[in-house]
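See the structures that follow.
Bear in mind that the values in this text are calculations on the coordinates, not laboratory data. Since this is a predicted model, take the numbers as computed values, not measurements.
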Structure 1
Amino acid sequence: ISIILFIISVLAQNLGILWHIFSFYALEYVLHGLTYLIVTVYLVKLLVYKCLKKTISYYRITSFKIYPLCLMLGLLLPVAVMTFYFVLFSGNIFVPKFDSTKEYIEMLISVVFISGIVAPIVEEIVFRGVLLKYIEDKTNIYVAIISTSVLFSLVHLFNGKLVGIDFYVLIIAGTIAGIMYGIACYKYSSIWASVLLHMFWNIGGIFVVTNSKEDYGILQYIINSSNVFITGGDYGMDASIISISGYFVVIVVLLFSRNSNLKS
């Protein structure tokens with residue numbers, strides 16, 4: 001099932017990328033995101049109905065709903081992490097320069113729409129939807145959350161070649177973030193609880209903390225540190241000890257918050 005879901009997501013992503021053959025003044029980025037989402041949803045439904053003989057809702061892929069606590073935590077987490085960097089680490093604010101308005105719009109659509117909205121929905125459908133429930137049925141929720149979280153971190157290795165300490169930092173950070181999303185999904189019996197957390201964290205990527213200038217985001221805070229635990233290494237601030245601490249805080253809040261939807 002893991003392999004099938006991986007193939008589905010890769011296929012959907014690459015079909016979306018095909019739109020970049022054309023140049024529609026950044027519209028190809030929108031079409032990329034929509035294709036990625038629609039193809040994934042269609043193929044996952046096919047897998048669930050035809051192969052697994054279940055309903056979509058069985059895998060916690062429910063109708064859209066906003067969960068206030070997850071909405072609040074989703075908004076606060078990136079703000080708190082960014083504030084922590086600004087207060088405790090010296091640095092300089094840098095506004096990336098783009099060669100044209102078109103490039104700037106493409107970057108915004110890529111960060112906010114594809115990475116910030118579409119990718120979290122797709123990843124939550126795959127990892128906290130089908131895969132989490134499937135493994136839970138075979139074992140238990142603890143094994144399911146940990147194993148899907150490890151797989152979630154490993155998938156992010158495809159975003160770049162990471163070696164040495166950068167590799168281990170990403171695995172640790174990705175696993176803990178996955179546990180955070182898994183707990184949210186399980187507690188509210190819906191992927192939309194984890195989607196909210198995931199979505200706001202990714203959208204927060206328009207504000208970048210780094211130790212070198214990059215052609216990315218609308219605002220960057222260039223900190224005076226090369227410590228991999230502070231910067232997150234080659235993967236960026238998502239894998240930093242500051243972000244990891246934020247994930248832990250959210251996990252604790254979720255675990256100790258009261259919710260009638262929590263199933264024993």
Structure 2
Amino acid sequence: MNFEGKIAFITGAGRGIGKTAALLLAKYGADIVACDLNFSNLKETAEEVEALGRRAIISEVNVTNKVDIDKAVQQAVEEFGRIDILVNCAGIISTSLLVDAEEEMWDQIMGVNAKGTFLTCQSVAKQMIQQNSGKIVNISSIASKTAEYANGLYCTSKAAVNMISQTLALELAQYNINVNAICPAYTNTDMMQNVFNNRGPVEGMTPEEYQNYLTSFVPLGRMADPIEIAELIAFLSSDKSNFITGTTYTIAGGKELH
């Protein structure tokens with residue numbers, strides 16, 4: 001795929017799927033606006049993007065803060081003149097039964113995963129409307145489709161991401177803007193390792209036992225590699241997907257079949 005001349009704005013670009021997507025889109029020719037809370041991780045991402053011969057700017061962004069997001073979008077437009085692609089990868093997860101979940105935990109999870117996606121889409125979409133073009137890809141999860149034990153807050157937040165994506169797809173179609181969501185299964189990232197470490201004991205298993213237990217439900221018998229998610233991001237960000245909008249793509253090795 002060729003993204004020469006395209007500008008990609010990516011949240012959660014400091015690590016995991018977000019960083020992998022930033023590097024892949026840069027490899028395909030895009031310049032990158034990398035956003036995250038962790039400055040050192042952002043700097044590393046930018047250096048790797050520039051090593052691929054592409055331009056990169058970084059913004060320390062708390063996606064729950066509208067001022068932060070609007071400032072990053074303004075910086076991107078001032079630097080590059082436009083934003084062609086938005087990839088919302090910023091996300092957090094926690095382990096708790098719903099009956100035990102603290103209100104603060106609800107606010108944190110819904111704030112980053114749902115509100116953060118909403119605010120970033122809102123700010124970037126206003127720029128894309130002016131351009132009369134754009135691609136928005138929101139990272140959701142298979143947890144948005146089927147409930148998971150001790151993961152109710154995350155499941156709820158990612159279900160909200162799906163509905164934000166579908167509604168925006170309807171509202172923005174008239175401006176030639178495509179909006180889709182990706183629902184990965186277990187992916188080999190730091191976040192997933194934290195799930196094994198934290199949720200395993202809740203279910204009476206060691207982290208290693210819990211990893212083996214979860215992957216045993218994946219017909220392909222393994223976790224996804226972040227690059228496999230990034231390739232789908234690239235496709236949905238490309239001209240090859242111009243007639244696809246309002247869709248939630250499952251990429252789960254057979255774990256989720258609808």
Structure 3
Amino acid sequence: MNDTLPPGLYIVATPIGNLQDVSKRQEMTLRQADIIAAEDSRVTAKLLNHLGIKKRITAYHDHVGDSVRAGLVEQLGEKAVALVSDAGTPLISDPGYKLVRDARAAGHLVTTIPGPCAAIAALTLAGLPTDRFFFAGFLPAKAKARTEAIEELATVRATLIFYESGPRLAKSLRALAEGLGDREAAVAREISKAFEECVTGTLDELAARYAEAPPKGEIVIVIGPPGADAAASDADIDAALAEALERLPPGKAAREVAKALHLPSEGLYERAMALKAGG
């Protein structure tokens with residue numbers, strides 16, 4: 001049992017690139033923890049070596065989480081467990097929330113040691129509105145699911161933030177341009193590292209830039225909010241629904257109009273059904 005750090009779960013943010021960004025409190029927690037639960041032991045070992053810490057690392061990631069979670073929770077009554085991800089703040093597009101949930105349910109101490117987060121760092125670099133933002137994580141890999149996910153976000157009046165990989169970047173940017181319109185955006189990568197880069201432009205421009213040259217490194221896409229379109233009138237909505245109903249069943253017509261006019265989908269299906277019945 002550790003004599004300095006009280007037993008419990010410590011959620012420890014780690015540097016997203018430059019190892020000099022580790023805080024004194026993060027270092028102290030890692031040094032005094034009884035157990036370090038890490039997404040990838042090889043990545044965490046580099047940070048521990050940088051800090052001169054020699055400690056056994058327990059794997060905690062999506063593939064083993066269900067099998068090791070109960071054992072970790074059981075030890076929280078007597079030991080301090082530090083949870084880390086490969087880079088940045090644990091639980092942000094990384095495994096961990098189930099461990100936090102179960103630790104709390106068991107009555108154990110749960111605290112966070114805050115620090116770097118790639119989404120927030122990229123937002124500060126992008127030069128896009130920061131008063132409201134929506135973190136959407138990774139887009140789905142399959143085209144249909146990706147299109148549906150983008151459609152859901154099209155009416156969100158906030159700056160959007162996505163994580164992405166180099167090989168998928170151009171395809172994702174093209175899908176975002178098609179689903180959101182040609183908004184202002186930024187692609188930030190290698191944040192805090194020697195070759196940090198933040199490229200800005202429209203989604204079309206960025207998709208073209210990376211089409212033939214996928215970049216390396218961890219990537220964040222930041223997209224500005226939709227423009228302030230004039231609200232569609234009832235007559236505009238009915239006209240759009242009537243036109244769509246000539247080609248599509250009511251459900252698909254309602255979805256098409258919601259996307260085209262940037263409207264919430266609630267109520268449009270019923271409106272389409274009423275128009276069809278009255279037509």
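Quick one: semi-axes √(5λ) of the Cα gyration tensor in Å came out at 29, 24, 16 when computed from one of 1, 2, 3, so which one is it? Here the read-out was taken from 1. From which structure (1, 2, 3) was helix-only ellipticity at 222 nm (-39500 (n - 2.57) for each DSSP H run of 4 or more, over all residues; to 500) calculated, if the value obtained is -14500? Attributed to the structure labelled 2.
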